[in-house]
Each structure stands twice: as C-alpha cells, then as structure tokens.
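Heads up, there are several structures right after this.
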Structure P
Amino acid sequence: MQFFKKVSTFDFMGKRKGFMVLSVVLVVAAVVAVFTIGPKFGIDFMGGTEIQVAFEKPASTAQVRETLAGLGFPGAEVVTFGASDSEYLIRLQAISLVTDEEIKAAEQSFQSKFSDNQLSRFELSPGGDKLTLRLDKEVPIPQVEKAVGDVGLVIGEIFEEPAAVERESGDEAASEDADKSAKRCEGVTCTWPHQETFVYEIGLKGVTERVMDGFRATDYGKGAKKMRSEWVGPKVGQQLRVAGISSIVYALLFIMLYIAVRFDLRFAPGAVVALVHDVMITVLVFTLARVEVTLATIAALLTIVGYSLNDTIVVFDRIRENLSKSRERKLVHVVNVSINETLSRTVLTSLTTLIVVVVLLTVGWKTTIRDFAFALLVGVLVGTYSSIFIASPIVVWLDRRFGKKKV
C-alpha cells in the first residue's frame with residue numbers, strides 16, 4: 001500500500017539548509033529553556049508525596065487547594081482524576097512534617113524518660129510515618145507509645161508501609177529482618193528482639209494521614225477515601241534523575257555503534273544527531289508547556305528514540321541500496337531519491353501511530369498516562385521530521401567533508 005500513487009519527486013535536499021537552521025535554532029532554544037526556565041520535574045525526581053483521593057460529594061479544585069493551604073501545603077498541585085469531579089490526584093513537595101531539629105529534640109526528651117534504658121537507635125523514616133527505636137531492655141508497648149506522644153510525635157491510627165522507602169542497607173538490616181519472625185504487634189506498634197536489644201516500630205501520622213484528616217473535617221470531604229498514596233525521598237529522586245539521563249545517553253551511544261557497524265561511519269553521526277534533536281525538541285515543548293518530567297515521560301523519550309531510529313534506518317537502508325545500483329550519481333541525488341521512495345512508508349507509519357497516540361491522549365487526558373501520550377505525540381512528529389531533514393542531510397555533509405565521493 002502506498003500513500004502516493006507515484007513515487008514523489010520532492011526536492012528535500014534542496015531545502016536542507018533552511019530546515020537545518022530551523023532545527024539548530026530550536027535545539028539552542030531548548031538548551032536555553034532548560035537552563036533558564038527549567039523542566040518541571042515530578043515527585044519521581046524531586047521527591048514528594050502523591051495522594052489519590054475520592055470524595056463522596058463533588059468538590060471543586062479551589063476547595064481542595066484551600067483546604068491544603070490551611071493544612072500548611074500552599075502551592076500543592078491538584079488535578080482531577082478520571083471522568084468525575086469527585087476524585088483528585090494531589091502532589092505535595094512535602095515528605096515529612098517533622099524537621100531534623102524536632103527529631104533531635106524528641107530523641108533527647110525520649111532518652112530522658114528512659115534514663116535507665118540505653119537508647120541505641122532513634123530513627124524517623126524519610127516519609128515521617130514510622131519511628132524505629134532500639135532499647136536495651138524490653139518496655140511495654142503502651143508505655144513506649146505514651147513516651148513517643150509526650151515528646152511531640154503524633155501516633156497514627158493505622159500503620160501502612162509507604163510505597164517508596166529508603167531502607168537501611170548491609171548485613172545489619174538483613175539480620176534485623178531475620179529476627180522479625182518473633183514480631184509482636186499491638187495497634188500501630190510492633191516489637192521484636194534483635195541481638196540482645198528490643199526493636200520498636202511505631203506508626204506515626206505522616207503527610208498522607210494528616211491531609212486525609214483535614215479533608216474529612218470539611219463539609220465536602222466527609223467520608224473521603226484515600227485510594228492510594230506514595231512518596232519518594234529526595235535521595236531516591238536524585239538517583240532516579242541520574243539513572244534517567246544515563247539511560248538516554250547510553251541508548252544514544254549504543255545506537256551510534258550499531259549504525260556504524262550496520263552501515264558505515266558516515267551514517268552513524270547523522271542518526272545520533274537526529275535522535276538528540278528529537279529528545280531536545282520534546283524537552284523544549286515539555287518545558288514551555290510545563291509538562292511534568294516523570295518516569296513515564298522518560299520511558300516515552302526512550303520510545304521516541306526507538307521510533308525515530310526505526311524510520312531513519314529505513315531511509316538509510318534505501319540510500320545504501322541505491323548507492324550500490326548507481327555509483328556514478330552524486331550522493332545528494334541518491335539521498336533525495338531514497339527519501340522520496342520511502343516517503344509513502346514514512347507517512348503511513350507516522351499517521352497510523354499518530355492515530356493511536358491521539359486516541360490514547362484523548363481517552364487518558366484526565367489520567368496519569370496523559371503526559372506519556374503527549375510526549376509520544378510530540379516525539380512522533382519530530383522524529384518523522386528529523387529522519388528526513390536532519391539525519392540524511394548530515395550524511396551528505398559528512399560525505400562532502402570527509403568522503404571521496406563528490407556531491
């Protein structure tokens with residue numbers, strides 16, 4: 001099946017300089033935008049708390065924001081989730097409501113209450129919803145909970161393991177986990193012996209529980225339900241940010257190596273420059289449109305790299321095939337003919353992909369897949385453009401600069 005009834009004769013290479021200038025301007029704009037405006041990183045990379053809440057009654061975004069501001073969370077991101085106006089996705093920069101100074105003061109106060117019992121560990125989880133204690137002597141759980149409450153920490157009602165936790169590492173953690181077979185729990189507190197000491201884990205009211213309590217205290221929020229919640233610590237966020245950038249860099253390096261082996265050295269730089277171009281333009285759109293950069297959008301960028309590369313290789317393969325048939329022709333002519341011969345395939349592939357992406361974007365506009373679909377939409381358009389106006393002209397330029405063939 002062909003999009004054009006006859007092989008087109010568009011002079012793509014004749015317009016290459018103008019499109020190359022346009023692309024350079026856009027890439028420079030992307031670099032400037034990244035270092036001035038800056039991408040809008042999600043909690044995956046910056047750290048924070050994400051809560052999905054369902055209200056029994058319809059609630060406006062303004063009401064939800066006002067309640068959050070009253071709870072001490074101004075500037076929270078609130079978006080509707082799903083088709084109804086009673087379910088929201090809330091993103092907060094806060095992870096824990098307890099500062100380091102408050103933790104130190106609480107530890108000193110707690111130690112004074114058990115002066116005859118050595119406290120070898122007093123550690124609050126990064127999410128602020130779990131306190132871990134280690135005492136030399138066993139103490140009844142109610143007495144421990146009372147002491148924790150007296151030092152200013154709020155005991156939770158239901159203890160839930162957070163979705164993302166920065167756990168301790170090493171043999172000590174493994175040994176402590178092995179001792180949990182003797183765990184005994186009362187309410188939100190659990191205890192077990194460990195190496196001649198006694199470990200206590202007390203569930204505290206973290207950010208999520210306090211937010212839910214605040215909603216349930218309002219008229220519109222009575223009976224509000226927490227559908228899910230998760231948080232990411234800043235340390236984990238930094239690791240994810242580095243890993244996300246590294247994955248894209250490694251992908252480009254291995255792609256360059258593959259193209260160099262599959263074709264020749266003239267083709268590899270063009271393919272990689274086109275892929276970098278696609279990623280940078282997508283980042284520019286994300287930065288200007290203030291779309292969140294999350295793990296899903298990083299996955300979309302890698303998908304864009306694969307899609308654009310596939311289209312570029314089809315064009316490169318036709319160029320190589322035509323070069324073997326007509327060696328007397330100039331390379332610029334061969335490239336132009338090859339692009340025209342694969343144009344129907346390029347247009348049909350891009351159109352069918354765009355139809356799927358547009359449907360995904362439309363249906364998932366009020367869901368978490370919106371940003372992923374938006375990234376694919378931008379990437380498919382830019383990837384199709386770069387296969388024709390970036391990758392192929394760079395092959396011509398490299399051949400003119402370093403090759404033997406006259407163009």
Structure Q
Amino acid sequence: MRILLVTDFFPPVRGGLETHVDDLAAELADRGHDVHVATLTPDPTPSSPDVQVHVVATSMQRLIRHERADRPFHPPLPDPGARAALKALVRALRPDVVHAHSWLGVSLPRRDRPPVVFTAHDYALVCQLHTLLRTSGERCDGPAFGKCVACGARQYGAARSAALATTTPMGRRLLPVDRVLTLSEYVASRIRPYLKVPIDVTGGFVRTAAADGEVEMPVLPSRPYVLYAGDPGVHKGLDGLLDLWAANAVPAPLVVATTKPLARTVTGDVTVVTLTRGQLALARRRAAVAVVPSLWDEPYGMVAVEALTSGVPVVATTVGTLPELVGDGIDGLLVPPGDQLALANALRDLVGDGARREQLAAAARRRAGRFAAANVVPRIEATYAAVARVVA
C-alpha cells in the first residue's frame with residue numbers, strides 16, 4: 001500500500017507522538033509499504049531511509065505566536081495553507097490510505113480523498129489542553145464551553161481559550177475520518193461519547209533501539225538507580241518525586257532524563273540529564289526501577305512500556321492507561337496518584353529487595369511480546385485494509 005502519515009511534528013522534535021509516528025513509518029516501510037509523512041516540522045529526520053517526508057506550512061504560523069517555536073501547533077480548524085499543500089500532496093501521491101495523528105489532519109481535503117484513519121494519542125479531540133486535566137490540577141469529567149474557557153484561560157489567556165473552546169468541537173465534526181484508533185481502552189472510553197465513527201484499540205509498540213556498543217553515555221550513578229524519563233510538567237508528578245529525594249525518603253540515586261529544563265532547584269541524590277534515544281535505552285536497561293508518578297490520566301505511558309520491554313520493573317500511579325500496562329505485583333507496582341507515602345514505600349521496597357526486583361523484571365520480559373511491533377503493526381494494517389474496503 002501507499003500510506004501517507006500526517007502529523008504536526010516529527011523528529012528531530014522529540015516526544016511520544018513523534019517517536020510513535022517515526023517508528024510506525026519505519027515499520028511500515030520494512031513491511032514493504034510505500035510510506036510518506038507530511039509534517040509541519042522543518043528539516044525532518046526520519047529514522048528509516050525508505051520513508052519520504054514532506055514539509056507542510058500553515059497560514060496561521062505567520063499570524064499566531066506559539067509558546068515554542070519548534071511546535072507551531074495546527075489549529076483545530078482547516079488552515080488554508082495546509083489544506084492547499086495537503087490537497088496537492090494527496091493528488092500527487094494518490095495514497096491508498098491517509099493516517100493522521102494530530103489536528104493537521106483536519107486540513108486534509110474532504111472531497112475526492114482516500115480513506116482516512118486518525119490516531120488519538122491524547123484527548124485533543126475533546127480538550128483544548130489535550131489532557132482532560134484542569135489547570136487547577138483537578139481531573140476533568142468532560143468538555144463544556146464555559147468551564148473549558150475558564151480552564152484554558154489560565155494557560156492561554158481568555159481570548160485564545162475561548163477560540164479553542166469554540167473550534168475544538170467544530171474541528172471534531174470537520175475532521176475527515178473513517179476510523180479512529182487509540183493506543184488504549186481508557187482513551188477510547190473517554191472520547192467515544194463525542195465521536196460518530198468506529199474506534200479501534202491497537203495498543204502501542206516499541207521498535208528496537210540502538211545497540212549498546214553504538215552509544216556514548218554521560219556519567220550516571222554507579223549504584224542501582226531509579227529512572228524517571230519524560231516531560232517535567234506538573235501533570236507528570238515529577239515535583240512530588242523530587243520532594244521525596246529532597247527528604248532522602250528513597251535510599252537510591254534518582255536519574256531524571258528530560259529534554260526540558262526543570263522549573264525548580266534539585267536537591268538530594270538526583271542527576272538530571274538530556275539523553276539521545278539510544279542513550280536513554282541504555283540508561284533504562286541499567287536502572288533498578290523505572291518510575292511513572294503521573295497525576296493526569298495518562299493516555300498511554302510509553303515510558304512505562306519501554307521500561308517493561310527492557311526488563312525493568314515499573315512503579316506507576318493508577319491513572320489513565322497505566323493500569324492496562326503495568327500488572328500490579330506482576331511486573332511492577334501501582335500506587336494512588338499523589339500518595340507520596342505509597343510511592344516512597346513502593347520505591348523503597350523494590351530498591352531494597354533485589355530478589356523481588358528480579359521476579360518482576362522476569363515477568364516483564366515474559367510479557368514484553370504484547371508491545372512488539374510484530375504484534376501491533378499488523379492490527380494497524382488491518383484497519384487500513386478495512387477502511388479501504390469500506391470506502392471502495
């Protein structure tokens with residue numbers, strides 16, 4: 001098949017969504033498909049030489065000041081510049097299926113188009129913040145115009161929040177899509193009431209990382225350490241984790257691997273590093289425990305998946321999709337979100353009990369097949385085939 005993946009951002013922009021699209025493109029190319037990617041990211045760098053990437057520009061990029069220059073998000077409504085570019089690209093490539101991963105998909109042509117699949121990586125289809133977590137820190141039970149405006153105003157300002165609260169449901173209706181995919185049952189359950197198209201749950205997958213011998217590593221603790229990897233935002237629970245180390249509540253070093261600066265001073269036995277993907281894979285395999293202390297309803301939790309497939313037990317919170325990924329007492333431990341005592345106890349238990357860690361690690365290795373690309377990508381291909389038959 002000829003497949004066009006559509007995404008706001010793509011490597012070298014780093015994040016779970018960008019990594020997923022890059023890995024999916026590479027896996028599909030390896031399986032014999034002709035794979036193309038359309039993205040807003042200038043100078044994209046696909047990991048596979050068999051993937052062709054096409055840069056798309058929006059008209060809004062020149063009019064809206066974005067929080068980060070490398071992330072000029074596509075708005076929830078069609079953009080004239082992006083629509084023209086995508087229409088020309090679809091006409092030139094004539095893909096058998098288009099697979100969109102972000103709001104850039106709303107600018108796809110609505111007429112004379114191939115079948116379109118959309119993966120909901122988070123809650124963007126129903127929440128302007130993408131999180132279903134209010135800026136006050138409370139979980140949101142669903143969108144409503146008034147509360148969405150008030151919530152978003154704390155982050156975007158009243159005018160922009162009102163615009164997004166208005167356009168998000170409009171974009172949801174205008175999105176030209178035949179099937180929605182999610183990586184988890186939890187996300188499917190949260191967005192299903194607001195969609196009229198079928199939803200398939202495919203799960204996420206891990207692509208093989210670079211070999212150890214190809215990676216130069218920064219200096220990391222020589223003792224068994226706890227690894228936190230990902231965004232340092234408040235919704236990820238890192239502040240509470242750092243509080244535990246400031247109080248010396250866990251007798252092991254903490255390694256924080258993140259690509260963004262921390263908003264607070266770090267105290268205690270904590271190492272903060274920025275790692276390449278290959279370096280992070282090696283740092284993960286050297287860790288005693290991986291920790292995912294999220295406060296928001298994680299739509300997937302790739303850091304947990306990557307740890308488990310590396311044979312590293314995970315301590316995670318019972319939010320969102322994490323209970324679908326981590327088996328409590330099987331390959332990790334689950335604790336309530338925001339419960340500092342429970343989090344500290346779980347980490348101390350695993351750090352201090354090598355036999356228990358190995359028991360959980362062995363289970364993680366046995367169960368890793370559920371996250372293998374060879375098991376997940378065929379389900380995505382089956383969706384492509386299904387929508388192609390339906391549209392045809």
Relative contact order in percent (Cα under 8 Å, 6 or more apart) - highest-scoring structure of P, Q:
P
Computing P(r) over Cα pairs in 10 Å bins from 0, in percent, for residues 114-153 alone for each of P, Q, the value 28, 48, 16, 8, 0 comes from structure Q
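Using the calculated result 4.3 for distance in nm of label points 7 Å out along Cα→Cβ at positions 42 and 266, pick out the matching structure from P, Q.
Numbers: P: 4.3; Q: 3.1.
It must be structure P, since only it matches.
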Given a value of -18000 for helix-only ellipticity at 222 nm (-39500 (n - 2.57) for each DSSP H run of 4 or more, over all residues; to 500), calculated from one of P, Q, which structure does it belong to?
P
Per mean count of other Cβ atoms within 10 Å over residues 18-25, the highest-valued of structures P, Q:
Q
P, Q: which one has FRET efficiency 1/(1 + (r/R0)^6) of positions 58 and 130 (r between Cβ atoms, R0 = 41 Å, to 0.05), as calculated, at 1.00?
Q
As an exercise: log10 I(q)/I(0) by the Debye sum over Cα atoms at q = 0.10, 0.11 Å⁻¹, calculated from one structure in P, Q, equals -0.81, -0.90. Which structure is it?
P
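A short reminder: the numbers here are calculations on the coordinates, not readings from a lab. Bear in mind the structure is a predicted one, so any value in this text is a computation, not a measurement. Cβ atoms are built from the backbone, for glycine too; each structure is taken alone.
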